[in-house]
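Rule-based calculations on the coordinates, nothing more; no lab input. In this text the structure is predicted, and so the values were computed from the model without any measurement. Cβ atoms are built from the backbone, for glycine too; each structure is taken alone.
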Structure P
Amino acid sequence: MTPPAWQTSSHCAQGEACVSVAAVPSGVLLTESSDPDGAILHTTPEAFAALTHALRTDTPSPHIQITRTPDGLVRLHHPHTPEQTVTTTADKWHAFTLGVLDGEFDHLGFRA
């Protein structure tokens, strides 16, 4: 099996790990690239498109929960699968969000 082709935002600091996204036959994967053995959130293209729409409109995502901790971490997970929680820093999440705003990940989501 071919490993996924991970993509990060062009806004990630050079040489720094960031939120990584990949298309796979069964959907879309999100992970924190600085933690290669960490959680991988598996979602559908529709749910990923809803996430990017939510980030563009500053509204809650209906499928992927985004929580911020007091110590500055950002956690992503499906409400029904908290064991797949991806944790990143606020700076890395901001870089990912800037990439979303620039349309860098539009090819991964399904638009009806």
Structure Q
Amino acid sequence: MNPDALRGHMDALLLSVLEAGPLHGYAIIEALQQRSGGALSVPTGTVYPALRRLERIGFLSSEWVTVGGRKRRTYRLTDSGRKQLEGERSAWREFASVIGSVLSTEATKAD
């Protein structure tokens, strides 16, 4: 998938993956790849700064936990993060509907 296609949607993707429960950074990257059927391969250099930014604005909280003997920062969705995710989903549905209408073969037949 073209990385430019993700521009502007990374926050929604990260919030959505964390909706099910807390995950550490690498598990978030794996979940994105799994939920996309392998189409999304997001570099750590994109994910970690976005996670820190989402935490700074209050959509995520984090804590250090030990997993398999290794300390990892685990992120979880906050209440305001859940509200933001609802807004992101609504905006996405509207966007997809508008773009779908423009790209549909029915639109070209009407011309």
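One table, with the values for the structure above:
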read-out	value
For helix-only ellipticity at 222 nm (-39500 (n - 2.57) for each DSSP H run of 4 or more, over all residues; to 500) computed as -18000, the structure of P, Q it came from	Q
Structure (P, Q) behind the derived value 1.00 of FRET efficiency 1/(1 + (r/R0)^6) of positions 55 and 103 (r between Cβ atoms, R0 = 30 Å, to 0.05)	P
When distance in nm of label points 7 Å out along Cα→Cβ at positions 7 and 31 is computed for each of P, Q, the largest belongs to	Q
For semi-axes √(5λ) of the Cα gyration tensor in Å computed as 32, 16, 11, the structure of P, Q it came from	Q
